[in-house]
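Asker: Down below are the structures I want you to see.
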Structure I
């Protein structure tokens, strides 16, 4: 009889233990779901806050609503083609330093949050720009600035409409190296952390770790202030921004380059700005062949994004180029 009582007590103990274990699993699962939902909502809210900020106006060209902004005044129009991942911070950095005798035209390529429409190749973007300028009623004579991926758009425009390019600045140009092993290694370096960031980014974990100071994903990039760093990090850690950057960089690995046509720009002044390392790795001195009046400017290897990190160097070259064009116009 005693044996039966003890057996019943043991069974009740086991049942309570199983019940408590089951409750614990359910509780943990519910808490996990709540945390995931909270993380997702946090990510969506922060992404909207940082990517939703726009400046300028929109214009529809070939089924794309391009966001664009004209800044400054002058007889010359400078078309700024930024690197992969360019944001309002890049625009602001250049605008703060620029006081030249020209106006700057910034625009967002298809795929970026401020422009609506399907992703387009650099050649198609160059064609759209041509139609855009005609729609604006511009005098079809432009100075082009193209950095990294943006140099591909600039190069396509030069090939399609060389008579419309009266001057230019290539910054870390990559178009002549597309599809090469060097470019593939470059893209691998730039996108190495994207997969994990995008997966964890569904619930805002990379953004949260960055904002709390637990992990610093951008400790190798120089910033003018902590506020600027915070904005930059929150823009670049957005899944939408990572997706378009990855899409553009994949173009570099999947495309084929066309040979440079020497002197296609005639005597229009051209400047190639790059680091010593990139100059050698991507044979960037070849870009000097585009013009009979070309020069090379070398900046430090540590600079990854010249337009954002040292816009004053670009402004200095741009002002000199504009002054040269003004002097030539009086001859």
Structure II
């Protein structure tokens, strides 16, 4: 009798585990709509198809996939070819697409966000490319996004909390992607890229990105990023105003960077982004920096420079760096 109960209990446990595997494979918690293109070769077995899906984050357990496939109306009907899927699709939607019954070639569009673009400029670009309106994009910044690093952004009186964290890159989206989808993807890319870097400075993540945004807008030549970072570090160490013209342009142009001339009157304006009137870093990032500027912020060059200005003799955007104000004036 006892043996029978053990056998029955074991069978029940196996049934529960079996059902759990089936259900787990079909449950999808992802909201990532980024297009994922896969290729299924001719005469691929179910296991080989699973391997392709698994490699691209579109399937979980092998046994769960194979069992659900066998129980589905698509068993034996999956086709070879190139398919565009995404991680938010359900198990059945993926099988339907691979069987040729779904939409395997949904149209996509490419969005390129250059390094140094502010949120305001991104909004303008999206509207000009008829992807969404400025208002839709700016409103979507207030949505909830499931990234832990957002909790580390301090509550301050800046224009946009997510300024600096929309990673500049080239992205591919399905047509119909919303402003929320675009922001979510850019935040995800920031998290993926930033977490791989080591922060050996005394700066918080927010400070690093704020500093990187200044470097991004100031450095015309990639080779000067680390030198400029060193200048800013030296100024911060002695509580000297950073005096970054780009920070002035940011607030007088409403983030569009379409103002060429900074006047003395601009330098006197009240703004938490005014690095002439205030010491320390501005209240927040003035643009969305690329990975090299972030690396420069984390690894400033060691030197004694406190000043720099454009080298007018070269006309290539390079700067002349000096250690004191006298040298600064003498080299202009």
Structure III
């Protein structure tokens, strides 16, 4: 029986372009919102990109290792502070990276990832100048930030970094858009983007960076099993293509929303980060995929399957 309400909802879901003009506006200029400065005890590191932009990155010194934290598209520095505390419990210092089009970065337009990798690379160089050795520098990125971190690690392959945690990383920007928006609205999204940004995103393929990154830099790809933007199959494919990669599936988790802590299972995320750090350090052996359920139990599975059981595991 035909249901007009259901039909209308299906039509809106597949063909409504509401929100797309606002979404693409950041590719032309940054919104007026100012950056959240974490303040003391954070201090500023001066950074300069290879394409000439200078900015300050908040830095919190805790120990001889440091994690460089990169938020996603439309995110901001404040959303990474909780993660800085999580890594801090393992003795890591932290650097929050302002990226173009966000965070009072002097470049007012985002590129959606390709150019932001130069901002992260500049922060890595500043960390090295401060005194951190490349092998003691880790990158964590969320969504767009995951793809950006992957490219930055590839850039620094001549002096390999200590590792990358890529959370909800896409294999291709427009493939991820199609997962969320469908083919029609993704086509509209492409049409609304400035030509330079669209071409840059078409050439921005994190899978290529995963392949090219030296095996001396371990790569951990973390995906929620309910992520409708960057589904776990993307993370699994990226890990498989890496010289030294691990895929970690978080049962029941969706796309990361650091601006909405109530949507995050903080205990599960803490477990995931600790397991990733143990694997990077060589203190954890994993055969296949590492599966972490909502109760923070974990187990190895030979290969990721979409309908993995929630049961079993170690603590």
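Derivation of every value follows stated rules applied to the coordinates shown; laboratory data play no part. Since the structure is predicted, the reported quantities are computational estimates derived from the model, not experimental observations.
Asker: I have -0.74, -1.15 for log10 I(q)/I(0) by the Debye sum over Cα atoms at q = 0.16, 0.23 Å⁻¹, for residues 39-142 alone, calculated from one of the structures I, II, III. Which structure is it?
Answerer: II
Asker: Given a value of 21.9 for mean projected area of the Cα convex hull in nm², point me to the structure among I, II, III it was derived from.
Answerer: The correct label is I.
Asker: If we compute volume of the Cα convex hull per residue in Å³, for residues 71-254 alone for structures I, II, III, which one ends up with the highest value?
Answerer: Comparing I, II, III, the top value of volume of the Cα convex hull per residue in Å³, for residues 71-254 alone belongs to II.
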